[in-house]
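Asks: The following blocks contain the structures, represented as structure tokens.
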Structure I
Amino acid sequence: MKLVIIGVSGYARVFIKAMFENKPKEEFEVAGYIYPLARTSPIPEELTENNIRRYDSLEDFYQHDTADLVIISSPINYHLEQTVTALRNGSNVLCEKPIAATIQDAREMELVSKETGKFVAVGFQWSFCQPILSLKQDIINGMYGKPLSCKTVVQWPRTVRYYNRASWAGKIKDESGHFVLDSVANNATAHFLHNMFFLLGTEMDGADYPKEIDAEIYRANDIENYDTFMGKIKTRNDVDMLFLASHAVKKNVNPVFEFNFEKGKVTFDFSKDSILYGHLPDGTTKNYGNPFEDEMRKIFTCIRAIRGEEKVPCPIDAAIPQLMVINAVSENYEITQFPEEVVEKTTINEETLLCVKGMNDMLDECYANEKLPSEMGYSWAKKQQSIDVSHYQAFKGAK
């Protein structure tokens, strides 16, 4: 079995390391990597020491070789073109999250996947890990009863350097005018927004979809898009969601989430013990394990799926709910700039950080009370109109 990877820097390095460590001891070869000659990032030693051939583009690779699986770890504005190229050349695809910049791009990729008979797996790693999949199976089997509500909060500071690391970081469009929609909810914390929809899917490879969104988006940093997302979402199956995420925080607080059901609840607090727990009415607790472990399981799941031994748990359709939220919010909501008087310039790990004074406490309060900032009465908060996304099919542009 042949694999090829697109990219050598950033998250691609994590993929490369996992491929060459190959902890499951799967049989495959790395047939090449795609990295344009004009770019200058250091090439990982795993590639150079193993004499893995470099190609300028995916089209260049296919002139010389074939691949069973293409791993796409490139900026989002390349996902559509590279995925379609891979599929039409007979390869399956593992595309890093988010699947695409727009719903229509994702649906086009899905159409080509069906036409070619090759799969596209979306690299939301929690959707491939055993703790999440075991929990999802229990939810589908009715262990906890009907889902009622869920909420997630992520407080991850990101410095000015984070936004200067790439030309597309924090941008709505790239330099060529292609949509990127890079934001706190569509990059670093996208996993946890997606996870709520994924766990509520009625099939193991499915997801619930948003029906109504009531959101507020803010920024403290000098960026085009937003660095803080606060949103309430009603799903098609009438589950109430709350998602809170910000990079404009002083203190790092890892993800916390809670799902409430008719017959129990599920909790996760990474800052405590990193374990996902199910709580049943009789007082018993089920330990599902740490979903952050074995994050590269997605590579080897795809290898086994090609051999027909497993099913891809996160196809395009399961990834679209997160993208639908991002598109609908960008199209319908204005970004509110935090007032200068509440923005503080500080340092973290000797790097400049712009954060909102007291934001950590405010996020905790919103999470505990299950309310948005405008509902809590914060002076800078801006209430915006709820939007119906039950028939939302295509992104028309950012507001």
Structure II
Amino acid sequence: METVFADNILDTIRRKNTPDLFEHPDFYGVDDLLTPEQRMIRQSVRDFVKREISPIIEDCAQRNIFPSFIVRKFGEIGAFGPTIPIEYGGGGLDYISYGIIMQEIERGDSGMRSTASVQGSLVMYPIYKFGTEEQRRKYLPKLASGEYLGCFGLTEPDHGSNPAGMTTHFKDMGDYYLLNGAKMWISNAPEADIAIVWAKNEAGRIHGLIVERGMEGFSTPTTHGKWSLRASITGELVFDNVKVPKENLLPGKNGLGAPMMCLDSARYGIAWGAIGAAMDCYETARRYAMERIQFGKPIASFQLVQKKLAEMLTEITKAQLLAWRLGTLMNQGKATTAQISMAKRNNVAMALEVARESRQILGGMGITGEYSIMRHMMNLESVITYEGTHDIHLLILGKEITGISAFA
């Protein structure tokens, strides 16, 4: 696919006549809270997005094509596993730096951020946290460089918000484990080299297994017909008597708490990433409003347009401060699942509302591929659902507030 798509990329770049002029809004001086290194990382990733993603992303979304060449490029800039120690190929960075990277990539496209955050938070993180030293040495450097692409298998056809009900299971066959079942809505799956798969053993206990492409009985059919995340690749994981070597079991933690720890890391990245999508929509709408003339003057002079812009900037600013504070808690090892849920829920809902308001400012032009807004809006409809739905995060907060679980 990469060879065929290369011509499309060059053609798109030649045809593109709208340069990426993005500069982020920072109404409350959040930049002053960042270190020089964090600001340097942001600028580096922003330049990468402008150079590698912006020129091709509309074409990828329109054609429903995953630009697989981007995987190696993400590896080159350190977008995979930024918080993983350097000795395993990671960046050894703090969590605010990780959030900034996700924000800049999602400013380009939510699907591109999904590729990066799945690799780092849902594949590399569990191998580092729960794996053996041999597993870390074998897989992490190749995942960090982009030589390997990974995916995370938790959601099943009949078990989404209730992962504890999973039916994917494995048996101890003496020399190996025999894995059966299926997972769906899996980002990266059709091109993944390895999958972190969560399954129940014979006692009903959930464990993580590293399943490698090429294992007999393991297949990854592509999910077709998506109206969202069209530049991302999604599929299923199907296990038909797959023989998994015993050394591929993640021994460091079992039970549902293990995949939930991974999801906390991913949800944290989403809380930052969604701000990037919102910023891009806001800046697009603001520039358009300054240039679009109606009734003899820019539409930015109209009260209702100013109201929309003022409300969007307010919500983005609140989300920036929420993400920054959460990042400091993550760095201190103090962030709770409920705090992460609040940030993911709030910031994604904010971004979706900003996208909708921005689209209205652009009128009919807002639905075209000439501008990024409708693509962001469609993408965010998935982001508000995956890694815990909007309502599930509300109930996580409800349990934290009342001490009563709504799930039982």
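Asks: If helix-only ellipticity at 222 nm (-39500 (n - 2.57) for each DSSP H run of 4 or more, over all residues; to 500) computes to -16000, which of I, II did it come from?
Replies: Details: I: -8000; II: -16000.
The structure behind it is II.
Asks: So distance in nm of label points 7 Å out along Cα→Cβ at positions 208 and 240, computed for just one structure, reads 2.9; which one of I, II is that?
Replies: Values: I: 1.2; II: 2.9.
Derived from the structure labelled II.
Asks: Here's another thing I want to ask about it. If distance in nm of label points 7 Å out along Cα→Cβ at positions 176 and 200 computes to 3.6, which of I, II did it come from?
Replies: Numbers: I: 3.6; II: 2.4.
Answer by label: I.
Asks: Out of I, II, which structure matches 19.5 when mean projected area of the Cα convex hull in nm² is calculated?
Replies: Working: I: 19.5; II: 20.5.
The value was obtained from structure I.
Each reported figure results from applying straightforward, stated rules to the coordinates on display, with no laboratory input. Bear in mind the structure is a predicted one, so any value in this text is a computation, not a measurement. Cβ atoms are built from the backbone, for glycine too; each structure is taken alone.
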